[in-house]
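Structures given as structure tokens follow.
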Structure I
Amino acid sequence: SKCRDCEYRNIGSLRNGFAECWGALAAGDPHVVDLFKIGFLADAAGNSKEGLNWLIKNGISKLVEIPPKIIDQNKSTGKRQIRQLECTKTGTEWVDPLLKDELEACEYPLHFVDFETSRLAVPYHKGMQPYEQIAFQFSCHTILKPGDKELQHTEWINVDDAFPSFSFASALRDAVGESGTIFVWSNFEQTTLRDIRRQMTSYSHPDKKIAAWIDAIVPDRKDGGRVQDLLELCGEHYYHPKMGGSLSIKYVLPAIWGSNEGLWRDPWFAKYFRESLDGALDPYSALTGLILEAERNNIADDEAKETAVEAVRDGIGAMRSYQEMMYGLSRNDAKHRDAVKKMLLQYCELDTAAMVIIWKHWMLRLASAK
């Protein structure tokens, strides 16, 4: 819900807009608004989507006090909600044994990929429609075989003032090749590839091999393609109380990272470890920006100022940073462009590393459950 993700929800702070809005019913951590798909919860009389209002009227604000009887356990959403309540009350993680079969059925090499894209009302490239999508960046981590000690990383980002999506697709094919499972988090990557495939037809792109390659890989693995959605597996087979009611990788990664110290020392992920008072800092929070030495206008070269380039921490930030790098006021400043490029690469790499971290955590938990 919007309340769950409210930017003024500063739990434990004296300046908590959520507390001012909810008053006495702000108490509860986790709160009822943290329930998975709370907006679809029915009330005690079975009235659809009235569950949150019913809880408020009955003075229930703590998630653990939600009566299980108002949850429809015959539906997948209800089953997930019950799982959340149970795990939250006991403080335990749940890993479905059936997840083992799903993961072991995936063909090696394993490719973990993430895309960054942009849609603008006024496109920068000739012939494009308003809000037509371009794909400007990807990251790919690859595990070649079971037990492999090396985690390979490939990345690509557009830095040329030209329509990038076809070059993007060509570089992606080089990265993931013709075999193996392609792991994603949500169906966004498949949607993007279908978009590129349509653009190939619209713009009469001559490379039919790339088009055929996209057609072959885009379907889900269960439908003969190569793509496996980790978000889907997470929703069906995994829960950690620190995830709350979210399946976003920005919630799943911190939950797993904070509960498995072995990952902090793993050579694949050690560079993301930053110590905090309660163990380890969330890797996304640990991303740091750069400080550049940039010349002031109209002053001597030896009088320099420091210019900060903020770390990119989400997809919207990536899109904005790309626009800044390519078409912003500092686009002709080579040092500034390089810094923004570095931030974009750093963020996208973490997105795919996050998927590997989650995958490895699942594999370790399943192995220890034998």
Structure II
Amino acid sequence: MKIGFIAWNPFQIVQFANLFPLFINSDILIIDKGDNLQHFNKKWLNKFGIRFEYIRQSMISRIDGVYDAIFFQSPFPLMERITKTRLISLQYGLAKERHNYGEWRSLADMNLMYGPYSVKRVEHFSPSFSVGNPKFDNWTSYAGSQQRQLIFNRLKINKEKLVILYMPTWGELGSFDRLSHKLATLTTRYNIIVKMHHNNDSRFPAWKSNATKLGFGLIFDGAADQLELLSIADLVVSDFSGAIFDAIYAQVPVLLFQENTEEKIGVQKFDCTSLEFARRDEIGYVCNNLEDFEQSVIEALNMSHSLVRQADLLRTDLFQETPTSLSCSAEIHAKTTSLLNNEIPALSASQMYVRESVRSLRTIQKELRAANKKLTKRRRFLIF
């Protein structure tokens, strides 16, 4: 089978990485969105041992029929025109449910999700299955004490201090601008690791220099090895980021900093029914005010074991555990083979109606954006 993997940032490639060895005849298709290509380099891409090519947005529809199947994580330009190649959506996160479980899932011929919780939210769009999170296929190789010591040594981390891994979400919904100064004051007591959301790398690149100025010495971008950092963390601090759920899977206690939540409704499609807020009391320790943050860190660390147990039921609902003899990636390969052999049920009539409506809507939206762009140019011409 010939497989394509759609990506436009390094984070997405990292999410796919464990699948590459199983799909030998495959390509990474990097969508050229302009300034995003500066975040890729050939040496980094070559380490994955898979062909890659850059593709302009306007040319995406030309790959239809070239591949047997295309994997994607988020909706991409002109995907509504793909009708010959099978589209497979692979879940990449659990936060911001309005986006993650949106109507774009109807364009996938198959949705491969982390666990039963997510399957229930998309199965009305198209055939959906729990396969676990392939990113964690080799988690056990990180979690051993010997490997952890190697990571401590390589990163030159003070073993006498506990490790706090800070993984905020991006933009206005993120807490970096609000929380970073307070975290910086704790670097004398703890090893503070800052691992940024991949969207901040491209949209707010100044975060890295700002973190350096504040005195953080352990700074990682969105494509860094998250499993490595989770394996040495004593506590994960976050806000509304999907990284929360990676911590839950890795059984690392979580401290949520969720200040002024009501003001954030609508930002990045966030609302209070989304998992990262609605079930926050199961996820971890919650801090609502900056003034309480330092004490919240102390209390979360003191009750770390109970916080992990507190999240156990949620963890079971969110993640499909595969037998030790079968990795998540192998399960994904098996499901892909079944799809291409027409062993997966076809879309029902109602699912097809939704797909047709979403395709039409995406086409109309594109035409409207093009028309508005022309109108704006004409107005500027008339003004000058």
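Rule-based calculations on the coordinates, nothing more; no lab input. Just so it is clear, the model here is predicted, and its values are computed rather than measured. Cβ atoms are built from the backbone, for glycine too; each structure is taken alone.
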Report summary line: Value 18.4 of mean count of other Cβ atoms within 10 Å over residues 197-204 was derived from the coordinates of, among I, II, structure II
Report summary line: Re semi-axes √(5λ) of the Cα gyration tensor in Å, for residues 53-260 alone: value 38, 22, 15 computed from one entry in I, II; matching entry is structure I
